[in-house]
Structure P
């Protein structure tokens, strides 16, 4: 039996219960949920306000938001944000690199965030095929990657590697 990475074990011990709660409500694999949370939050190191997925808050007025510094790459130098810190042309990417403050959702619990993220898949028709296989971790990962969840061409492979780590830590 291989030894589980302590970072993975700590993350799973702390957050797997919340992913299971979301799985019970939405039917999406808890391992798939937790895998995305791990990847998107650097194993929980970057999840201010229990926001494990970098979910933005577009109105900034409900009391469920937080103003955080972030980086965005855009084709224009005229984009609007609550606060622009800097705009720099990135010649390698051929895009403008923005450092800005923008509104992100804040959640009372990790489970609230995980469920909101799961709801994202139900709200967006492009994930209909993924929802047909939502209880199967690998098929769900393949389907959300195929639907364009991320621009990284290795997204599914990366998620599956992390999923195996999470599965090992749950046993």
Structure Q
């Protein structure tokens, strides 16, 4: 997958098995997400990269969650998520992400997803600063990899007075964690 070579080099694909994404879902989003993402869905389904740091997602699983980030995102499409619970989504021509620590949505600008994957997510500096990669890697050593429906979450949540330390990370169900966090926004 030449479009995301840097991403794949820095965050290699993990071994499955992974849940499939139905062909009907692939067709539904084929005009709304990059073709390379559809290829990943066809070949690997919901899969992870970099020892579970980044995951593909089934956008249908997030249609009730993404609008909780803001009413303006009711038609947005989730495309990726991190092992700490960051959700990357496309709204119009723009890619954004929900930060599970600061409970806000930030823009990744109107650049192609492959640029974001190669030069933001796969680059250690922004990955650490924006997506908490170093904390993820420390939690991975302590807790083992999260399952496809799990993430590492701060307990208590930072918004509830929790501290941002690896000792406060626990495995949680991703959707439940996102619903809780959006109620705190």
Structure R
């Protein structure tokens, strides 16, 4: 599920949204009220249940061959995503929807997200995203299921790969007694 030219996407578990109104996100680390959306390249980071913690890594031209082999691994193309076992069933059963929004009202925010500062009406009704595992497979993205995200995250953030994470606060604790 990716946007068409002239579109961006907003992913949600709520299929009934008819108008997106700028708001201050509960987890915001910046001031301002926004409607958030993603482009083609960032869409795979949202092929998950909303609250699911995930860590992602991908190859760039400056990534070392060693890091690619060690973290991405054979058969995973140029990108890998990781979740914890506790989220596996939710990944299988979540009803995730995508809203297509007009790209021309959004502007870049940071190095990846897009924001609008005015209300946005979707271009049509919410579309069911479908099988999240199949989306990853079709996109050539490796998907790992791990006991804990932290060892993977630590390796990724110390590597030459590009990386990102979402909802790590929902991951299992780093250390278990």
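Between structures P, Q, R, where is distance in nm of label points 7 Å out along Cα→Cβ at positions 45 and 93 highest?
Structure Q gives the largest value of distance in nm of label points 7 Å out along Cα→Cβ at positions 45 and 93 among P, Q, R.
One of P, Q, R was used to compute mean count of other Cβ atoms within 10 Å over residues 77-84, and the result was 10.9. Which label is that?
Going through each structure in turn, the value belongs to P.
For relative contact order in percent (Cα under 8 Å, 6 or more apart), which of the structures P, Q, R scores highest?
R
Where is distance in nm of label points 7 Å out along Cα→Cβ at positions 21 and 133 largest, in which of P, Q, R?
R
Work out which structure the value -3000 belongs to, where helix-only ellipticity at 222 nm (-39500 (n - 2.57) for each DSSP H run of 4 or more, over all residues; to 500) was derived from one of P, Q, R.
Considering all the candidates, the number was obtained from R.
Values quoted throughout were computed directly from the atomic coordinates according to the rules given, and no laboratory measurement underlies them. Values in this document were obtained by computation on a predicted structure and should not be read as measured data. Cβ atoms are built from the backbone, for glycine too; each structure is taken alone.
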